[in-house]
Structure I
């Protein structure tokens, strides 16, 4: 195990540092931490001024110490030099302890960020973050465990992902882990309130996120409906007790996901929910999912408009064949006659020509995605993204205007 610590230029007085049932009298908290946690190597970051004032005495107190020179952090460039020095002092898969007691100015923040970076980028395990609370008028100085603050970074990362992509998978994992750890530690016999719904809620929002990511609209309706079955007051109490960083997001997640809930997925209501999901994809810049869903939504909307079962494979195939015939007819009307099946599509949309163009684009884009560009003349990612962002929803609204007007209680197109 490796301890990362800092030395400043302040005078350090001898005190008895206390950690749980262990004590050590020393001027340097790093000496106490190295002994308490059986540290093999101590990496000491210090400026030239700190080296002149403390290094000789520190070496005597901590024989396994190795020094690393750093600037004083008075500019942005110097702060990044400190960050780089911390990161370069640790190898992948190492286990480290961070001591932020004697960090100078904003250096503690950079040390903390460097630790998070090491966790994510190099699979470094941070066994603890500690601060020695020295007080001049007290003989004994407690060592505070700041390790739980690392969890804030996980909450921040998970929150950022939800806000940008709509995925609450990482948030769900954090909630599930909190409840699992609570019972694993045997705290259910010690605490007046125990978590009973955190894991269920966490599992639900993970399942919802999977359904959104993998374009499972019917499963999404089911999972979001189940989410609404979790008692709201119980959940809020447990979040406030055991997952406070999540409290600010709870209402947002419930509101965002509840729009997809549908207990009885009748065709027109189901279409409206699927379109709400499509709008979600466009808003979150999830272009691949938007293209996949919109291609299927056009078939579903035509099935419903023509009185067909939109979940029946054979019925969908009839509509798909009619759409393909429509594209062929639109390209060469003089040579190809307008079939009965093509004419039937006219009752489901406002304009056959526009439907033909949209279907042709969606069909090509969907196939391009499915074949992962392994064909000649593939579409560019920028063209597909631009189509989704600028054209897709507008053209669907125009084509299926009558369907939208007929379903006054559904989500608007």
Structure II
């Protein structure tokens, strides 16, 4: 004998399955990004409990959707019902473990799918066995085999989907996760209702007298409670992972700041000597490249520092940095090479262009604070590859004075 279904509860069971599937996908993608071993194990356990409980709840909501043949009542053994929860959790733990591994072979996916499918079948048929009757429920072996095959194929598909979802671009991640959860939910329900189709109930079968759980209470209330618990788990996990992500980003920004400070002159904001030498070697590495190196030495920097203090000297250096960058333009790479020296990589300049650049610098640097008394400076330059073919000689050639603000003429 067979019964019928309440379609409202069937839909409710599908909703529980979808939420459970989404929980699995969420935990799987989030756990993968965690590096802390203890944290990974904790959330792996939490994820397994949530997903297993979701699948288990879906089963009993689905059972509540089933109306027993006339004259029969649905009831369950409490110990066996609770026992049927364990295979669902173990199968879920295996799924999350496979999802979060860095690399997994195809053979591992297949083996895991078989073990997971066996766990889901154990949960389903264990839950059915908890509905003890006399005489016992009878099963069609072929349909049972089909339900087991569905469980294995659905498990394999779920593993592949969950591993692929985590690499989806961020702007599509939410939509893909929802679609994946809808598909996985359909697979979970497909296995359950195929398994239910394999069952038939002997005429005049009676529930065991010590079955303490009645089917009526497991319907909509179970679906609502299970969904709320799963959603609450998602919220808690999201808040935890969000905090962890904020801490990770803060640490990354701090590291970036440290690295940035290692290559930037703090007073002027220009690249420092180390960064400049890297840039120069990168320029030289480009085949066929031609450029000029301009060096400017603040002759009065040390005297200013000794007379008015280091802060005044740094103030003049800041003014020099701004003026030099403005005159040389965006195409240049200006750096503070030493406390009193600036250096820049600029497009190749001929003698006339260098003279013009010197005149422009003289006019701009004269406006810098303290420059009237302490702003004497020297300018030198070199050409790549005419002056030298390596970075060290290029800098040395550029440091040879060619123009002096004191003499107002070529040296």
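Every read-out reported here was derived from the displayed coordinates using simple, explicitly stated rules and does not represent laboratory data. Note that this is a predicted model, so its numbers are computed, not measured. Cβ atoms are built from the backbone, for glycine too; each structure is taken alone.
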Exercise for review: For structures I, II, calculate relative contact order in percent (Cα under 8 Å, 6 or more apart) and state which one comes out highest.
Suggested key: II
**Study point:** Given 31, 15, 12 for semi-axes √(5λ) of the Cα gyration tensor in Å, for residues 161-296 alone, calculated: source structure among I, II
**Key:** I
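One of I, II was used to calculate helix-only ellipticity at 222 nm (-39500 (n - 2.57) for each DSSP H run of 4 or more, over all residues; to 500), giving -22000; which?
II
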Review point. Of structures I, II, which gives 6.0 when distance in nm of label points 7 Å out along Cα→Cβ at positions 25 and 377 is computed from the coordinates?
Key: II
Check your understanding: Just checking, which of I, II has the largest value of FRET efficiency 1/(1 + (r/R0)^6) of positions 97 and 145 (r between Cβ atoms, R0 = 25 Å, to 0.05)?
Key -> I
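Match the computed value 61, 26, 15 of semi-axes √(5λ) of the Cα gyration tensor in Å to one of the structures I, II, and report its label.
The read-out comes from structure I.
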